[in-house]
Structure 1
Amino acid sequence: MKTSWKGSISFGMVYFPVNVYTATSGSEGVKFNYLHKKCNTRVRYKKFCEACNEEVSQEDLVKGYEYEKDKYILVTDEDFEKLPIKSKKTISIINFVDEDKIDPIYLDKAYYVGPGNFSASKAFELFRRAMRETGKVGIAKITLSSNEYVSLVKPYDKGGMLIYLLYYANEIRRAENIPELNYDADIHENEMKMAVSLINNLSSEFDIDEYRNEYQEALKKLIQAKVEGKEVVSPPETQSNIIDLMEALKASVEATKGGRDADGGRSGTKAKGRRKSASGTGGGTKQKTS
């Protein structure tokens, strides 16, 4: 695995080298190219200089900041290196906090962290175990891709540690700005009991291997069918006749009482039950659930 960042972790007077690796790869779904609708020829994007009236390559590009209209100052890689930012090479732990006190909305990208060399493994493991013992996680700064991030450093159950980049407070849009959340729902006791029962029926141990990207699978089949000249027919959606919230809850609870199928999912009822349980927002309100 290619190293994304090399530096050190420091907390108090303790200091040891670490290597940071990207933990996620992002979407690996079907890739599309844009074609000219008129002739189905691929459209390519070119970097073009209007002043010189010529196409330019990536090697000919430099970074510029527009401080006035059409006036730029150049900022080179050497300029970035001169920035007096400690987090370029050191992950300095600012403080430790309870992990459950951090709102998940602040979590961004995840990275693996390992000791920078074998001699650093003892300090690395001591730091890791101490966080596990106290139930705390570290809050630090790290500079990646020409930007500084607040980050969360925590022990990882499968070995090593994880760093999560965090959004800054001013990068989070406030839930208070969503007008639909200003509702008043009258929830009946029996509705709550049914909803809890439904959740219990659909509960299991989390295993990410149970889930697959069905959209991408269907998309690949569609593409293959079009390549073979076959007609693509969309299956009709299943419609439910249940229009009452309580009826939908009862039917969903009954439908999810069965065991799990061989693939680890609910036997033919998981999606159906979820669709029915989504009906309505208030007690006694009748809404379609299909």
Structure 2
Amino acid sequence: MSSDLITTHQMPDLADPVLVMALDGWVDAGYGMRNAAEIMTQPNDGVLVASFDVDLLIDHRARRPTMTVRDGRVDQISWPAISLRVVHDLDQREFLMLHGPEPDFRWQAFITAVDELVQRLGVSRAVTLGAYPAAVPHTRPVRLSATGTSQNLIERFGSPQGTLEVPAGIGAALSKRFEAAGLETVSVWAQVPHYAAGSPFPAATAALFQGLRAVADLRFDPAPLIAEGLEVSRKLDTMIAQNASHQRLVGRLESAYDTSAGEQNTEIPTGDELAEELERFLRDQDESK
């Protein structure tokens, strides 16, 4: 590769691989995407195809490396890393995964480097995962929506209607570059209850895996996430049951969910007070374990 940002370690021979992008740093309500990425790279990190120079891409004062101290002694420093790897799903199907923090600097150069690498590897479809806070209740299944450049893939989930102008993540910028090269691209988004968006919401990750299977035929086990999601739901139920206004709010969210099929223009309360109390409740529960 000609870019100073990238080091190519090996070029595997893959048959029409799917690229999954999970770059952390933009919208990730309930840590849906982050948890999905961790599961997809377990039990090992896969085969390293390329790594990126994070000294040129990351603001280390904004996202500092992690220091491990043992008995007062600095044991190690763990630096952030952006990498492209070959990993596989439960059926041993190989795919490419671009994972790590979203770059702070040199977006255009990064996009060009990734695009060149993707072309060399013969990728024909790119999928971005994400999760955003929405006016939906935790008592209903997590809905998926989609954005991207492939109308066929977007229509499998539905998408926001009308014209929106929102800050873009680098996944969207990569998708537009891929589109120019003839790749199908789609971003699959899980809708997370806005009052639970600041805490882990496993049901969002389970839903993203369902979406990934629908657009890329990649399969991961949702059972542990479903079990964890039920526990989170029980905690939310306990908190809500203690306050009549919270119950009314969730009831209105349920009614909007059931009657609007997830339309974003339904009039519902913001629930800022509920969000603060519920997030505090979940933090207290975690600290008491």
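Observations on the model:
- Given 2.7 for distance in nm of label points 7 Å out along Cα→Cβ at positions 95 and 231, calculated: source structure among 1, 2: 2
- Which entry (1, 2) yields the derived value -7000 for helix-only ellipticity at 222 nm (-39500 (n - 2.57) for each DSSP H run of 4 or more, over all residues; to 500): 1
- When distance in nm of label points 7 Å out along Cα→Cβ at positions 31 and 191 is computed for each of 1, 2, the largest belongs to: 1
- Value 1.00, calculated as Rg/Rh (Cα atoms, Kirkwood Rh), for residues 79-134 alone, assigned to which of 1, 2: 2
- Origin of the derived value 22 (relative contact order in percent (Cα under 8 Å, 6 or more apart); candidates 1, 2): 2
- Set 1, 2, criterion Rg/Rh (Cα atoms, Kirkwood Rh): the highest-scoring structure is 1.
Each value in this text was obtained by applying a stated rule to the coordinates, not by laboratory testing. Keep in mind that this is a model prediction, so the values were computed, not measured. Cβ atoms are built from the backbone, for glycine too; each structure is taken alone.
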